[in-house]
1. Thinking of P, Q, which structure, once distance in nm of label points 7 Å out along Cα→Cβ at positions 345 and 393 is computed, gives back 3.6?
2. Work out the source of 6.6 here, i.e. which of P, Q gives that when mean projected area of the Cα convex hull in nm², for residues 201-304 alone is computed.
3. For the read-out helix-only ellipticity at 222 nm (-39500 (n - 2.57) for each DSSP H run of 4 or more, over all residues; to 500), a value of -13000 was computed from one structure; give its label from P, Q.
4. Ranked by relative contact order in percent (Cα under 8 Å, 6 or more apart), which of P, Q sits at the highest value?
5. To which of P, Q does the computed value 23.0 (Kirkwood radius over Cα pairs in Å) belong?
6. Give the label, chosen from P, Q, of the structure having the highest value of mean count of other Cβ atoms within 10 Å over residues 65-72.
7. For distance in nm of label points 7 Å out along Cα→Cβ at positions 297 and 377, which of the structures P, Q scores highest?
Structure P
């Protein structure tokens, strides 16, 4: 009995130490990825016209390298989900440099993509190989731990990152047995990136909303709009991928031809306003900058089109931008405080599109302050409940006990 207790204690201690190692490693890689990405973004904004003309050839180069040398790296989040759900698959170490460099190049030439997919893939790959080195029997534990570290190292929201990793793989199931090691990895990655100088976006909301029944009705309305935005983003992204793969069977030809059209759109619509992450739109939403009523829609459409033809990156930061700008628009129509509704949109569209509940609520607290937590819960619960279980992650599964059907 005593020997068994000692073995359990040793195994848990080893898991915690490994989790810290994963967090430290992922935090360092995330920092390098994030800082270079911000520098490339600034360079693109200063030299947009010549760079956007290279969208098609660079897209073809990225895709060719993935196909020729990347092994299964091109599968990206689908491979991560398959491994994290217990599939007998190997995540190649080369996934890290491929997705990092591919995303750097995509942003340099103006593609409308995000960065969270890269961070989560970095974390999952590092976690997977730490598990291999430790000869762990349950490899998916380390993938979940790594996913949290990847998200936390880039966005510096460790609590939200922890619950994102614990809830996103299987909707309706929370891997609560991994809570402590996942928290350790997430906080280690977040602290590492902070110490190394990676920026974190945060905007503390000025006070809180004064409750009234009229306010409640308006909040219910905006929550429905945010839910629909996230839901249709996920649905149309899936449809667009299928559409283009059917219309243009050759992936290299597909990304080359459609990117020529995309380059014209990025030039035509406010000269690159909708290229890249969308952080320019997020900053304008909270700093009183110019936000057009159609900003959210154009970012919505151009991001779907960019991702559906094969550019690497992610969806989350563009979803933040779509939600924030949609919030600004709805606030102006309904006479609500702009920064509050922009913040609600920032988290709720993300929650709807990823089919997650706890992570967006916690992002609200870590990015916008905890004072408005009751409103974050209200908005995100409605957004989650009405999204029809659609998700940007095609391999996301539903737990058997999840009673909400996928419509």
Structure Q
């Protein structure tokens, strides 16, 4: 009898639907756009579909554990639904992946995957939403106190969130307001957090980025120089750009505030252990990026698309956060932000290593790259620091806006 295996990239959550409990299964990699609801008891069946058992073995195991019979037609129906939705690791799924990747690689434009989901798809609605964020900070007391301070130098980098735009909009606006107050770089290397593993830790694409407000052009010449200078194959993980939202959100704000800007999109994805084990290769990439920027004939800036701490049951913590928990983590963020403002990559990583990244700072990779590339040539200013509660259990995410400046010659 056939051995059945659930594939990598699936997420399961217990949910309430129409007053009843269900197990929701979805594909976070986006090869299947569908979500499937199963009875909660099916969760144990799914856990046994690891490729090491036949379907008859699964039936026997369920009977040993529960004393209940799982009829063949019931199990076969579960498997049919999984296969129909591309949730199984089999030839059908492998062929679908190959076709999807090929289609993505052939398209010269990275499509706006999150338009209509994370932000409005209609241009007028999106403009009104974004301008509302800028208007809000223009009238705030904090903004008025900052507005009188002059730019301390030439703008060369930004840190902006990648949390849902509706949640983090004011903090996005604090960062991108700098583009309206200065002569920004003509091109930006956008360092996006890669939430899925990326081959060789860095993934470059030479695709233009579609937004509802127009296409943000890729600086292909600059991107090619980075590809050629990088010490590893940075095109191997290009497909990761298809669904990753972290660069798409920055493209939306660039299209709104600096529509002539060109970008080089770079996803960065390495954890603490990878940084420890592969630090030499990671640092070599940072050094190559630094040289490419320095040798450019026109100003090139950096944008790090990052969030900070992720705390609460949604992120695997046993605690139910309180206002005091939020204040505690906002205070601990400041040590990270202070190190970043000095462009001190070592101090930044000391903070992360010291707590073993227990606070699940998901922007470690882009922030390390930014601080290493800017070391010795820029200083940062914290523009905003905020948080968003993301579920009824009080789970929350912290994030910030920063601007970095080089001294005028």
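Taken together, the values in this text are just the output of simple stated rules run on the coordinates, not laboratory data. Remember, predicted model here, so these are calculated numbers, not experimental data. Cβ atoms are built from the backbone, for glycine too; each structure is taken alone.
1. So the calculation was done on Q.
2. This figure was derived from Q.
3. Of the options listed, only Q reproduces it.
4. Once relative contact order in percent (Cα under 8 Å, 6 or more apart) is worked out for each structure, P has the highest.
5. Q
6. Looking at the calculated values, the largest one is P.
7. Checked P, Q; max of distance in nm of label points 7 Å out along Cα→Cβ at positions 297 and 377 sits with P.
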